[in-house]
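Structures for review follow.
All of the numbers you see were taken from the coordinates with simple rules; none came from a lab. Fair warning: this is a prediction, and the values are worked out from it, not measured in the lab. Cβ atoms are built from the backbone, for glycine too; each structure is taken alone.
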Structure I
Amino acid sequence: MRVFNFAPGPAALPLEVLEQARDEMTDWRGSGMSVMEISHRSKAFMAVAAEAEADLRELLAIPGDYKVLFLQGGATGQFSAIPMNLTHADSSVDYINTGSWSKKALGEARHYCKVNVAADAAASNYTTVPPRSAWKLTQGAAYLHYTPNETIGGVEFPFVPQVDAPLVADMSSTILSRPIDVSRFGVIYAGAQKNIGPSGLCVVIVREDLLGRARHGTPSVWDFKAVADEGSMLNTPPTFAWYFAGLVFKWLKKQGGLSAMEERNRVKAELLYATIDSSGFYRNPVDPACRSWMNVPFVLAAPALDRSFLAEANQAGLVNLAGHRSVGGMRASLYNATSIEAVRALTEFMREFVRRHG
């Protein structure tokens, strides 16, 4: 029996897609082989890659003057690849720090250029987004980097920043959850293991005028132009993850695209937050204006009950609800593959837990 999986990543995947991958595992399209066993340069796999990119472009309405790259190294690899491609040693860049992943990104960037933390949510214990009016931006910055959704803290930007510098966004935990205007960004990057597919793949969407700027010494596998020129086939890509991502893109289209996912994700988040807020027992620490749709942290009125909550939830088939080790408490991740039925089951369990322990 399948459980309801609220993991933050690697996260739940659509059952329909898992079943298709299972059925094709040993005999892909009548080839007598797995898709993992064919050459990445074969016509068959090149068609898989091209179709996945085309579907992603359709889902996100990616303009024609953007390249889509399918890379390894996860989003963490891009923490270094971004400054390698967009800066020189004397360049200045702006970062907005809203939590754990923002901190890691700006920490890596400091190895390559001058980093200005234009705004920092530390005063709120990273439970809100600093107002745009308080940001201290650098004139002539090579780019501004932000994390639209902080997976650990559950903080989400309620707006897309409007700045003069190219806008760079780590969308690992929010991409494909709703429509976005890609044309407002210079670079979007996202680890796959939340809303795209299995871990091992990172998608980078980069505006073409930002290509060809990599500093001397940048490894070719991190050079956006070098990778784009080779159609993400400069080296052997993570073929199974790429294939699986393509299946997820097809599934998203079948669900009605990103407008349909936006409505579904809004309903899921509202249901869980309403349960928390009305309980008098659970509490979400995030500024209501900046609450994440994808990652919902919450604490219990009596922390001593945390273990009981997790144990009983597991017994009820509600798994991976422990908060990140750095913050504790609980966290429910509500990515695209997490159904409304899963959230209803969780909220019913939460109310029953209060009845018995509150």
Structure II
Amino acid sequence: MKLSLQRENLLKVLQTAAGVVEKRQTMPILGNFLFQVSQNFLVVTGSDLEIETRSQAPIDAIDGTPFDTTLPAQKLLTIVRSLPEGVMVKLDFDDTRCVVSAGRSSFKLSTLPAQDYPHIDLTQANVSFRLQQGELKTLIQHCAFAMALQDVRFYLNGMLFDITSAGLRLVATDGHRLSTCFFEAQWDDITPTQAIVPRKAISELSKLLNEADEAVQLSLAKNYLTVQFMDTIFTCKLVDGRYPDYRRVIPQHNDVSVSTDRELLRSILQRAAILSNERFKGVRMVFEHNLLTVHAQNSEQDESHEDMAIDFSGEKIEIGFNVSYVLDVIQSVKDDSVNLVLKDSSSSCLIEFRHEAMSCQHVIMPMRL
């Protein structure tokens, strides 16, 4: 079998599938791409047994009888990436090898049998809906930073997809903060469903999404999430667990609202972070009459103090936060101002943001300094 493809088309599908291929794997074939020919398209699949990305590129010319095979992922991607722009890449397959050629360049790569390549067994989808790529990407960006990292509570190492007929809600928490965003929609006859998507899958899916108006279709089966693009199908196993009730974490009685300039607060917190404790990243924020003062101190007794004018007339509130948590939220907000909703010095802070059909809530637990 001989195939000819434009270098840019081949490179695009290789880069799309390469994200899930592990450099170190227990099964050698997982270091390979699966190559399949479907009509006039080359379908390239990458998998790590938990996530599978399948993407296709148009074939310019084909000679011989198509068959499935696998090629070493990292080597092939590096070769194609290094080739000059605009060249035609030719792939000449036999039973055990593939010759990759372009212009005067030629490379021989070993193949492994396609029948040994693992496939995620997709079951019939129970829930299916569509939304624009940009909307899904924005939802993920507003929540992803709150996911836990290697927490023993494995269900926190991912993001909750809470789907109802009213829309899609994403939730992420690491036990110290929580972020949730809701996208309003009208999906008739949809069965309310919750699914926990693992952290790595969220990271890879976010890379595939762009700001385009093009719609994607999300389908949920019992153990899998599938996201279908125009030329790519992304599938991942779901986390088997029960997500905690996020509604109980969102403060209901915070009545002290402080609105301030987002960019000014961000720059003050970034400077405070320089002298905060390297491990806990704690800063103390003091709210008093029309003034916010941010204090930071580390174990070497270095200190920083900086204040800014705010519109605040309530009783003095002195509260400590992990400065990284606050910065994550502020940097995700696109408005010129940010609104902090407080109760007292020992209660969580709520930061809310709304844009068109999307509304976000961020909860940050206080820390003792």
So relative contact order in percent (Cα under 8 Å, 6 or more apart), computed for just one structure, reads 13; which one of I, II is that? II
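Here mean count of other Cβ atoms within 10 Å over residues 113-120 has been calculated and equals 14.0, so which of I, II was it run on? Each step should come with its number before you reach the end.
Numbers: I: 18.6; II: 14.0.
Corresponding structure: II.
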With distance in nm of label points 7 Å out along Cα→Cβ at positions 121 and 313 derived as 2.0, matching label from I, II: I
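From which structure (I, II) was mean count of other Cβ atoms within 10 Å over residues 25-32 calculated, if the value obtained is 15.9?
Source structure: II.
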Tell me which of I, II gives 13.2 when you compute mean count of other Cβ atoms within 10 Å over residues 41-48. I
Out of I, II, choose the structure whose coordinates give mean count of other Cβ atoms within 10 Å over residues 193-200 equal to 18.8 when calculated. II
Which one of I, II has FRET efficiency 1/(1 + (r/R0)^6) of positions 97 and 225 (r between Cβ atoms, R0 = 35 Å, to 0.05), as calculated from the coordinates, equal to 0.75? I
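Given a computed value of 10.2, 29 for Rg and Dmax of the Cα atoms in Å, for residues 145-184 alone, which structure among I, II does it belong to? Don't skip to the end; give the middle numbers.
On the way: I: 10.2, 29; II: 10.9, 33.
Of the structures listed, the value fits I.
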Label whose coordinates, when helix-only ellipticity at 222 nm (-39500 (n - 2.57) for each DSSP H run of 4 or more, over all residues; to 500) is calculated, return -11000 (choices I, II): I
So if we calculate volume of the Cα convex hull per residue in Å³ for every structure here (I, II), which label has the highest result? II
For which of the structures I, II does the calculation of distance in nm of label points 7 Å out along Cα→Cβ at positions 177 and 209 return 1.9? II
